[in-house]
Structure 1
Amino acid sequence: MAKPKVTKLKKGSLDIAAVRSIINKKAGREVAHSLQDNNPTEVTEWIPTGSRWLDSIICKGKLAGIPVGKISEIAGLEATGKSFMAAQIAGNAQKMGIDVVYFDSESALDPSFLERAGCDLERLMYVQAESVEFVLETMEELLGTGNKWLFIWDSLALTPSISDVEGDFNPQSSMAVKPRILSKGMAKLTIPIADADATLLVLNQLKTNMAARTPAEALTTPYFTPGGKAMSYAYSLRVWLTARKAKASYIVDDNGFRIGSEVKVKLEKSRFGTAGRTCNFKILWGDEDIGVQDEESWFDAIQVSERLKQSGAWFTLVKNDGSEEKFQRKQWIEKLDKEDFRESVLTIIDEDVIMKFKNREGNAQDFYDPEETPEES
């Protein structure tokens, strides 16, 4: 059998644009790009998470969110609001004209909950995640339709493989099957997701690291996520949610019934220069209002600013025009109803949370997880 003819390029005979054309012709599609033009590696769109504070710490130097064209993870302990955040992200994606497919392996998604979170049920496709292989194959097929998709996978940890479904209950009989499937799946889908300008948001569980060999390792790596190492490498963004069990971490109504909880957020991985950054907010999961208490969290976000001063129970905010306004903590939401006060707060978030981190100004401990910030010697 004759060997295929290989075209050799003479040194200095072609410019870079012509070489790109040759490579794309060889591949049968556009795989060679100029990084000065639109390309699949650059993130140009972000889906808001529902928390402006979280959106402000995801990408260095800009207000961001879940990156379009990439694979992201929201992992958390039980009852930390993973599905609540995913619902808000789905609603925000729909407002951007993005079609949403919600793969559910837990059969616990309440349609009224999605509507209250801002989702349009007529434009949201709900799919039971009957197996890992089925989810991956369905995504692959939908990527070829030309639609702009947000795929939400809730949750990876509880989605079985086909061998799990068809086999027995002995865990040894299908050990490491799911990680191997996902390793192949991510290798196969990462580039098509980027090329289609689609987004994959994986919800996962944080599990206690029982395999820690030393107390130090247990402290530094207290959790892990199911799915294998391939998923960790494929993610451009990993958002981890934990919550305090203390009574003070709950939100209660006038009669003392719990309607929400406080969540601590850490960027476990970020390809946008912000790994290790943290924030916190409260999530409402009562019968009426649900979702992130966004505006309430802004007060904590601007604690790093010199434009917010405290004297006992009173705070003073230096507004954009240089004037000052005094208030107490309980008046925060009321004050945000005033346009000049609100705009001043948003300016402070942009300056102190986004730009000071980008320019490496101030104290690093104000931005990172205190447990991971080296102590000064």
Structure 2
Amino acid sequence: MGTINPINYLTIKGFKSIRHLDKLPLTNLNILIGANGVGKSNFVSYFRLLGEVLENRLQVWTAKQGGADRILTYGVKETAVVSSYVEFGLNGYLFNLESTVEGGFTFSREALFFNGSLYGKTWKELGSGHTEAKLPERYQKTSSGDESHYCYDSITSWRVYHFHDTSETAGVKRLCSLHDNEYLRTDASNLAAFLYKLKEEAPLEYQQIRKTIGLAIPFFDDFVLKPQTLPSEEQQIRLLWKQKDNDYALWPSQLSDGSIRFMCLVTALLQPKPPSTIIIDEPELGLHPYAITLLGGLLHSASTRMQIVVSTQSVPLLNEFSVNDLIIVERENEVSVFKRLNEEEFSSWLDDYSVGELWEKNLLGGRPRK
């Protein structure tokens, strides 16, 4: 695997409500705030698009979205192209997608960027007219020193986590394959297998996860992780747990939705070999106020080991961060606008108010206009 890097700058044009986002700088800790419907979820959705592009599933993903007309800003009559350019380390990846008459996309340009050669900045064109990305193919055919390896390895290391589904049919509550443990899946459907591997191979990190969960869920003692062998000889495992002073194994359904989500979040943020960048949409959903405070500390700590991008509307969560960590998202002229703030401009306010209180007072922006 080549060197993996977090994101330095991000350009998105023509994607859903994001008509023109030009070279947004991303730091180790990025907290998106804004009212409902301003485009925070579309920002998170961009990373899903990027992941599908690199998995050669662009056309399938586009069809599930309802076609190109649902993805282009205000449809094909208003917008012709979805453009993306993401910069990371010395590299960058660019693609332009044009809609087809069938409602899919075709690449009008795909290119890699490198800024570390003796010749200065160079572009490596991957072609045009294709319906699925050429980068994965180039990655397979070239040696590890090729630009494609640095680009592919970095982008595929970025992960969108979404732990909202805690219904009875949610993957986190069901049996999963014991061998599905290489990484924590985006919906934590393999949480039991992943924790089992950590318990066996990274016991210090496993104990840290267990103790951190216990801070927010005082009656929680430990997970009960016992593989079972099916008649097919496949080994599977289910997420069970036990209370303090009791060895009886309990089911995930005997925990609140917020408790299950907190377990997933803690595991994602404390995992020993994390992705270089993780993106989480509204992690505060269903959490107790004290758990939200703990989450703020976890995000701070995790940002020293990985890049964090979080979308939130939680005032208590915002209180755990500085103004410099924020990305304000607003709707202007019916499209999404993203901007960073300078904390020095709010220094006099911060003597008397927390960051969350400044947002509530609409002094930071990102609030519904009255």
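Just checking, which of 1, 2 has the largest value of distance in nm of label points 7 Å out along Cα→Cβ at positions 188 and 268? Answer by largest value of distance in nm of label points 7 Å out along Cα→Cβ at positions 188 and 268: 1. Comparing distance in nm of label points 7 Å out along Cα→Cβ at positions 60 and 324 across structures 1, 2, the highest value is found for 2. Taking distance in nm of label points 7 Å out along Cα→Cβ at positions 52 and 132 as the measure, the highest value among 1, 2 is held by 1.
Structures compared: 1, 2; top value of distance in nm of label points 7 Å out along Cα→Cβ at positions 44 and 316, i.e. the largest, recorded for 1. Calculated for structures 1, 2, distance in nm of label points 7 Å out along Cα→Cβ at positions 148 and 172 is largest in 1.
Given a value of 3.1 for distance in nm of label points 7 Å out along Cα→Cβ at positions 124 and 228, calculated from one of 1, 2, which structure does it belong to? Of the options listed, only 1 reproduces it.
Here, each number is a calculation from the coordinates, and none is a lab measurement. Keep in mind it's a predicted model, so treat the numbers as computed, not measured. Cβ atoms are built from the backbone, for glycine too; each structure is taken alone.
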